[in-house]
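Have a look at these structures, which come just after this line.
Since every read-out is calculated from the coordinates, none of them should be taken as a lab result. Just so it is clear, the structure is predicted and the values come from calculations on it, not from any experiment. Cβ atoms are built from the backbone, for glycine too; each structure is taken alone.
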Structure I
Amino acid sequence: MAVGVIAELGDLTRFDHPRKLMSYLGLVPSEHSSGGHKRQDNITKCGNGRARRLLIEGAHSYHYSANISTELQKRQESLSKEIVDIGWQAQLRLCRRYQRLMKRGKHYNVVVTAIAREMIAYIWVIAREAVLSPVNPSNRLSRVPA
């Protein structure tokens with residue numbers, strides 16, 4: 001899934017904050033404001049629809065509890081420890097968030113979209129980690145910016 005998103009979007013380091021990437025993908029709520037009145041509506045759906053669809057489909061997998069399969073362990077052997085740690089942190093957080101939002105009674109589509117939005121932020125962090133770590137170790141990113 002992440003490879004498909006990267007293939008669709010290219011270099012994610014061109015976005016200086018994950019919120020800009022979320023907005024580019026149309027995963028943020030639209031807003032209608034006038035004076036003191038502010039109303040948020042459905043997601044904007046602007047940007048790359050194929051990448052948005054991949055993220056939404058990937059977000060469905062967080063319905064299940066976090067685990068690392070043997071196939072995933074084999075794929076992670078060639079990755080740096082920092083990237084594997086960020087991936088595991090993302091998996092734990094997104095599984096917890098999915099369950100928490102469902103227990104609060106949120107609509108299924110709202111939950112999946114929220115997970116997809118947060119998932120692209122983690123993909124952005126991993127992309128920055130993979131690009132910036134060999135060049136400048138002081139630019140290490142340990143979490144998704146708020």
Structure II
Amino acid sequence: MNLKLETCTLDDAAQLAELRVFAMRPSLERIGRFDAERARQRLLQNFATEYTRLIKLDGLLAGFVVLRPQDNDLLLDHFYLHPDFQQHGLGSAVMKLILTEADELGKVIHVGALRDSDANRFYLRHGFVLREVAEFDNYYLCYPQADTRYE
């Protein structure tokens with residue numbers, strides 16, 4: 001697997017917004033909240049190339065991740081894989097890179113996930129702890145590890 005996290009440009013924004021809609025559609029439909037335009041705008045209104053990385057697998061765009069500073073911590077604001085790339089270990093490989101980066105910085109990562117999304121099990125499996133349950137979302141934290149996470 002040739003996995004790379006690459007910087008993006010403003011020209012990538014529309015394509016990433018469409019990828020977000022495609023990836024989130026099943027979870028949003030399950031809770032009766034699918035609105036393609038709102039899903040696009042949620043990404044585009046705060047799009048920041050400096051925090052957005054393209055997930056490339058063997059040169060193909062497989063997804064993207066947005067990891068931005070939040071106070072003294074990090075916010076995993078978006079993490080989407082195209083459905084064709086899900087369930088093959090790619091998400092875990094990307095998460096390992098993100099967690100390693102946060103560990104090296106000594107930063108806590110915050111993330112939210114739709115309550116009925118498969119993402120909840122994914123985050124729990126990767127060491128996140130549930131912090132808060134809201135009407136539609138669960139909010140998690142992952143604390144930095146001292147060189148012991150992947151021994």
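Comparing distance in nm of label points 7 Å out along Cα→Cβ at positions 2 and 18 across I, II, which structure shows the greatest value? Present the calculation step by step, with values, prior to reporting the outcome.
Details: I: 1.2; II: 2.4.
Going through I, II one by one, distance in nm of label points 7 Å out along Cα→Cβ at positions 2 and 18 is largest in II.
Thinking of I, II, which structure, once distance in nm of label points 7 Å out along Cα→Cβ at positions 10 and 106 is computed, gives back 3.7?
Details: I: 3.2; II: 3.7.
Here the read-out was taken from II.
So distance in nm of label points 7 Å out along Cα→Cβ at positions 66 and 90, computed for just one structure, reads 2.0; which one of I, II is that? Each step should come with its number before you reach the end.
Details: I: 1.3; II: 2.0.
Structure of origin is II.
Thinking of I, II, which structure, once helix-only ellipticity at 222 nm (-39500 (n - 2.57) for each DSSP H run of 4 or more, over all residues; to 500) is computed, gives back -10500? Intermediate values should be presented prior to the final figure.
On the way: I: -19000; II: -10500.
This value belongs to structure II.
Among the shown structures I, II, from which was the value 117 of volume of the Cα convex hull per residue in Å³ calculated? All intermediate terms of the calculation are to be shown ahead of the outcome.
Details: I: 130; II: 117.
Derived from the structure labelled II.
Identify which of structures I, II gives the largest calculated value of relative contact order in percent (Cα under 8 Å, 6 or more apart). Display every interim value, and only then the final one.
Numbers: I: 28; II: 19.
Top value of relative contact order in percent (Cα under 8 Å, 6 or more apart) goes to structure I.
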